[in-house]
Structure 1
Amino acid sequence: MKRVVLGKTGLRINPLIYGTLPLGPLQAALSPEAGGKLIRHALDLGINLLDTAELYGTYPHIRAALQGYAGEVYIASKTHALDAATARAHVERALRELGRERLEIVHLHGARIADPFVERAEVLAELLKMKDEGKIGHVGLSSHYIVAIRKAANHPEIEVIHPLINRSGMGILDGDAEAMAAAIGACHRAGQGVYAMKALAGGNLIVEARQSLRFVLGVEGVDALAVGMLSEQEIEANLALVSDGVADDATWQVLESRRRRLQIMKQFCTGCGKCVAACTNDALSLVAGKAQVDDAVCILCGYCAAACPDFMIRVV
């Protein structure tokens, strides 16, 4: 099974990383048993890095997958904490719920923070302290900002970056895919490991998934990419494409033609209304301070997802 080395971390990983977000309550809301079965299938096929976060609610799914599993597996999590105490609490909860003594990677998750090294300096210091304590293997940075990724190249304490990049540039907050690719290249040259997120733009690029995944894999410096997967067929097809460069046309025609719908993560919707203004088909409205979609009118263009400042709208 193919392995790549993630920067200077020494971690040898499959270039396809299991993104566990879709399994949890924010999206598909699978039970820990059902989600764990999918993760275990991926592990048995050779995937060995699982991506999660404090916000995802997928620690039970991962723990279920690891029950009785004796193979090599790494876990990357994220904290969106605003202060040191909360960051520590997030890491310690992850360790407790996963039944582990160490997380291989913990990202300072500053999706909408242009300068996390200033705005989240306290959190970064606490993560580095926990690394010294042996609770974290490597400290990373997760961001949707080009400027933040660019700054990370000058911070050797950040060993892994998890940047948003896709063919359309959807979700990048301060530029386009070309500029983000340049920032990723700078981090790679600085010795940092890179695994990408949002290659399919939250589901908006599913109809051209093969092309979109290949685009991200072709970006200089991208070691691997995290993909959310909700079926064994997806896992097998993505693994064949990402790890071996093989794409069965019949299988991918099915995957790229899946029925999709718009999903709004209402728990985190701030009611800013930017998605409503961006909708070209009058399918969105604000109800009780939360965005709401009329599925009968929505044409799945994805313009609202691009307008959402918190990336809380997805085509799934």
Structure 2
Amino acid sequence: MSSQSVHVAAAVIENNKGEVLLALRPKDKHQGGLWEFPGGKVEVLESVKDALVRELKEELGITVSCSSPLIRIHHTYPDKSVLLDVWRVTAFGGEPRGCEGQEVRWVAREDLRYYDFPAANRPIVSAAILPDNYLITGQFETHEAFFERLQAAFEAGIKLTQFRAPWLEPRDYRCLAAKAAKLSRASGGRLLLKGDVALLTEVWVDGLHLTSGQLHKLYETGWRYQGDKLLAASCHSIEELFQAVQVGCGFVTLSPVRETASHPGVEPLGVEHAAKLTDMAILPVYWLGGMGEGDEYEAKSAGAQGVAGISCYW
């Protein structure tokens, strides 16, 4: 069977309730009967943004007024290859409706994981759910100081946190982690831990962030996570981005994008190379290393989910 390549503009459309709009693919179309993020084919000599505006007007009867890049996904089906250029739409005119007879539905962001999508859409689900920033905890002198900083971060809007404290004894780390996870959930966020993959079986654990060393070992053994908790990994190369997909990660950090005081002497990827690696990734990527809150726009414009960091959020 001959393979064809299709460039598609798709939209994660959000309303002021924090819901995302889905459309049901007609039974007679490719991947029919599955839910999708609205959009359509980019025509020859047409920009992605123009295609998105046109498709959403034709399919849903809405006029896009505010949009930004979210993620680009390359995916190969048995009969075709697809490049999904996905944009987040946060403002529009009109009331969405199925102009072509398709069912459309507003879905709570966290409920997206329960819907059946074409395989190429799965990383988009992750990108739609994940926030723009990822806090990695830094140094603290006392337990009280740790929880004060953590609470301040949550009050500032942080929804995704990695609890990193390699200087702690395992027992102390676990004790603090359990309390921090409870505090994070109370703020509507999720806390990822560092440690063995066995932590993913713990009821109170929201997820795990793998080191690149862990990632290598798990990949070599053929291990793959298929649960519903968050699994992330630290990546520094295209090989590690591939490995992260194979072991079942939902997202990764890519570092160091710029020079950083925490890793002196380590050659940074640079923004241009980080952008190329991000474009080749098929899962959400947070840029890490020498990044600040002011770099979120640059990272997202290059296709990253956003920015991860210690100093900029801790």
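FYI, it's all coordinate maths here, none of it is from the lab. Since we're looking at a predicted model, the values are computed, not measured. Cβ atoms are built from the backbone, for glycine too; each structure is taken alone.
Before moving on, here are some points about what is shown:
- Which entry (1, 2) yields the derived value 18.0 for mean count of other Cβ atoms within 10 Å over residues 85-92: 1
- In this comparison of 1, 2, the computed figure 20.1 for mean count of other Cβ atoms within 10 Å over residues 77-84 is attributed to 1.
- Computing distance in nm of label points 7 Å out along Cα→Cβ at positions 5 and 61 across structures 1, 2 gives 3.2 for structure 1.
- Among 1, 2, structure where helix-only ellipticity at 222 nm (-39500 (n - 2.57) for each DSSP H run of 4 or more, over all residues; to 500) as derived comes to -8000: 2
- For the set 1, 2, ranking by FRET efficiency 1/(1 + (r/R0)^6) of positions 165 and 285 (r between Cβ atoms, R0 = 35 Å, to 0.05) places 2 highest.
- Origin of the derived value 1.0 (distance in nm of label points 7 Å out along Cα→Cβ at positions 237 and 277; candidates 1, 2): 2
- Among 1, 2, structure where Cα Rg over 2.2 N^0.38 Å as derived comes to 1.03: 2
- Test item: FRET efficiency 1/(1 + (r/R0)^6) of positions 45 and 197 (r between Cβ atoms, R0 = 25 Å, to 0.05) calculated as 0.00, pick one of 1, 2: 2
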